[in-house]
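K.L.:
Some structures are shown below for you to check.
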Structure 1
Amino acid sequence: MSKNKPYISIRDIAQIGMMIAIIEACKFALSGIPNVELTSFWLIMFTLFFGWKIVVVVPAFILIEGAVYGMNLWWFMYLYAWPLLVGITWIFRKVDSALFWAIVSGVFGLSFGALCAIPYFIIGKSTGGMSVGVQSAFAWWVTGIPWDFVHCAGNFILMFVLYRPIKYAFQRMCDGY
């Protein structure tokens, strides 16, 4: 979709479907390794290379996750965590540095637990007041910090190692059209 083309083409639909399939396949393939995922990597790369299409990919990915695994509290966290990563990527989309994107991806992994603690603050607040909400969110976040470090390291390494070869593949693929 652009100013010259105000519709979604068959090619756009196919690319969106492939992006979602890649994220889901990688998520499933790495599901046995706690907090190591390629979702962050792919959302960053797809935002950088496919622009507006990511606004269709993210909600579709989140809905598929909810349909497959059930829409529990973790699912609501996805509603803001993944769009936040895409928004940050969009803001810095002109930066072309494997190290920069590895840092962004790593920081996102490190902060994922804190982001996911937000619903616990709201639930605790609604059942017992402000202090219970803060205590609930803080306790949930602190108990997960070791896994946030794993998430951070995994995101950093995967982005740093895969950024250049995937960027090259995307450039070659896009040049072919």
Structure 2
Amino acid sequence: MKVTSVNVGEPREIVWNGRTFQTGIFKEPVGGPVRVGHLNLAGDKQADLSVHGGTHKAVYVYPVEHYEFWRVELPDAAWQWGMFGENLTVQGLLETSIAVGDCFGVGTAVMRVTQPRMPCYKLNARFRRDDMIKRFLKAGRSGFYCEVITEGVVQANSSITQISQAQNRVSIADIFLADS
């Protein structure tokens, strides 16, 4: 298990379907080490803190394995890591095999899995498609949020090691399917 890409971004104003709003969903890959704090990664911010960010959603993680599915589904998209707004694009951590409460060492940070990502209208805006949320929910490829237990540093190719598993295992996939 490893980090494929570290992605950060500042909120920006966009116009979508006649609405103007701020969003932090546009993440860009960064090179070199990035500080992981209790609320986010250095250089990263969320636009609407009432539903994004905070201690239980400090880091959004998305499996690299899902990108091939999306490339087939949306062949005209201009693909890059971070397209789903994730902070960490990772290899080897799928929603079916991890559970809420699992802890991982990521680089020098320690993170605990808290919940799947439930998308909002900003995902449609990011992909410039009115059907993206529907596609995302149907695909069952949610990614997941983590809280930061121990601050540290992460970068592309950082290893990910499982520190502990939750006692009562409920996978991210099971929660996502129950909520969607």
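Each value in this text was obtained by applying a stated rule to the coordinates, not by laboratory testing. Values in this document were obtained by computation on a predicted structure and should not be read as measured data. Cβ atoms are built from the backbone, for glycine too; each structure is taken alone.
K.L.:
One of 1, 2 was used to compute helix-only ellipticity at 222 nm (-39500 (n - 2.57) for each DSSP H run of 4 or more, over all residues; to 500), and the answer was -4500. Which one was it?
P.N.:
Values: 1: -27000; 2: -4500.
Checking each candidate, the match is 2.
K.L.:
Additional query: For distance in nm of label points 7 Å out along Cα→Cβ at positions 79 and 143, find whichever of 1, 2 sits highest and give me its label. Don't skip to the end; give the middle numbers.
P.N.:
Numbers: 1: 2.3; 2: 1.5.
By distance in nm of label points 7 Å out along Cα→Cβ at positions 79 and 143, the leading structure of 1, 2 is 1.
K.L.:
From 1, 2, which structure was distance in nm of label points 7 Å out along Cα→Cβ at positions 47 and 63 = 2.9 calculated on? Walk me through the numbers before you get to the answer.
P.N.:
Numbers: 1: 2.1; 2: 2.9.
The read-out was computed on structure 2.
K.L.:
A further question on this structure: Compare relative contact order in percent (Cα under 8 Å, 6 or more apart) across structures 1, 2 and report the one with the greatest value. Mind showing how you got there, number by number?
P.N.:
Details: 1: 24; 2: 31.
Evaluating relative contact order in percent (Cα under 8 Å, 6 or more apart) on every structure, the highest lands on 2.
K.L.:
If we compute distance in nm of label points 7 Å out along Cα→Cβ at positions 95 and 159 for structures 1, 2, which one ends up with the highest value? Let's see the in-between values first.
P.N.:
Details: 1: 0.8; 2: 2.9.
Structure 2 gives the largest value of distance in nm of label points 7 Å out along Cα→Cβ at positions 95 and 159 among 1, 2.
K.L.:
I've got another one for you. Using Kirkwood radius over Cα pairs in Å as the calculated read-out, with 16.3 as its value, let me know the right label among 1, 2.
P.N.:
On the way: 1: 17.4; 2: 16.3.
Only one of 1, 2 returns 16.3 for Kirkwood radius over Cα pairs in Å, namely 2.
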